[in-house]
1. Suppose mean count of other Cβ atoms within 10 Å over residues 28-35 works out to 18.2; of 1, 2, which structure was it derived from?
2. Work out which structure the value 2.0 belongs to, where distance in nm of label points 7 Å out along Cα→Cβ at positions 36 and 52 was derived from one of 1, 2.
3. Thinking of 1, 2, which structure, once helix-only ellipticity at 222 nm (-39500 (n - 2.57) for each DSSP H run of 4 or more, over all residues; to 500) is computed, gives back 0?
4. State the single structure among 1, 2 that was used to calculate distance in nm of label points 7 Å out along Cα→Cβ at positions 12 and 116, giving 0.9.
5. If relative contact order in percent (Cα under 8 Å, 6 or more apart) is computed to be 32, which of 1, 2 is the source?
Structure 1
Amino acid sequence: MYEATTRAIRVTVRPQYLPDQSDPADSQYVWAYHVRIENQGEKTVQLRSRHWRITDGLGRSQEVRGPGVIGKTPMLRPGEVFEYTSGTPLSTSSGIMSGTYQMVSETGEKFDIEIPAFSLDTPAAPRSLN
């Protein structure tokens, strides 16, 4: 698991290679990643948008931006948790993802929280943060 805390918002990510959806002979590798966002602070916040940086094993990078996550913009009161699972394909057997979520406080202040960098590796690949 990978974890980062920004302004009392803890983000934990657990990636998982999906061999049944991958086709290495055709350079298609697919991962799911489970994200847990926990408000450990004292103020209510809402997740408004996401920004991902996805880099494959050859160093090719792409950015993904958009509103919310999985079609939702969850509100997190103090102590609340929001979890979701999503996925990403790569054309290499390893890669790395990282990014930020834009949050807004109950007073309207916008701020970014870190999504920890996490490694995407097939079981046969050496485990390292690319």
Structure 2
Amino acid sequence: MAWVVDTCVLLDIHCADPHFAQSSADCLTAHLSDGLVISPITYVELAPAFAGNMKLQEQFLMEVGVDWPSPWLLQDTIKAHGLWFFHIEKKRSGSETKRPIADMLISAFAQRFKGLITRNPKDFKAVQVVVS
């Protein structure tokens, strides 16, 4: 079963981040045999890094071994619906901080895979996480 790769891990590699690029690349290499995919949300979040050029973006994804496209399913929507509801309930009670909806969507998507490869594990509590 494949791992979902978070946007930040791919940006680390693409932008040659001096602090995270090597560990992110090593983590992807270590999990490549299980398969690597991205959510449609990550695909969209990557657009600015490639100046909106889908061909360059897809070539990069192919080079790092990420399978694209992976469809968004109804079960992803159902999971995201629940995650967002509980997040807002916690936020209203004062026990949760602001969090982008994109993280909720990526987390929901990752729940039907092996887990999520990210360097921001605290942002993804509803899914098994591997830290790059």
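1. Details: 1: 18.2; 2: 14.4.
Among 1, 2, the structure yielding 18.2 for mean count of other Cβ atoms within 10 Å over residues 28-35 is 1.
2. Working: 1: 2.0; 2: 2.7.
Traced to structure 1.
3. Working: 1: 0; 2: -15000.
Structure 1 accounts for this read-out.
4. Working: 1: 0.9; 2: 1.5.
Source structure: 1.
5. On the way: 1: 29; 2: 32.
Clearly, the read-out refers to 2.
Read-outs: derived from the displayed coordinates by stated rules, not from any lab. Remember, predicted model here, so these are calculated numbers, not experimental data. Cβ atoms are built from the backbone, for glycine too; each structure is taken alone.
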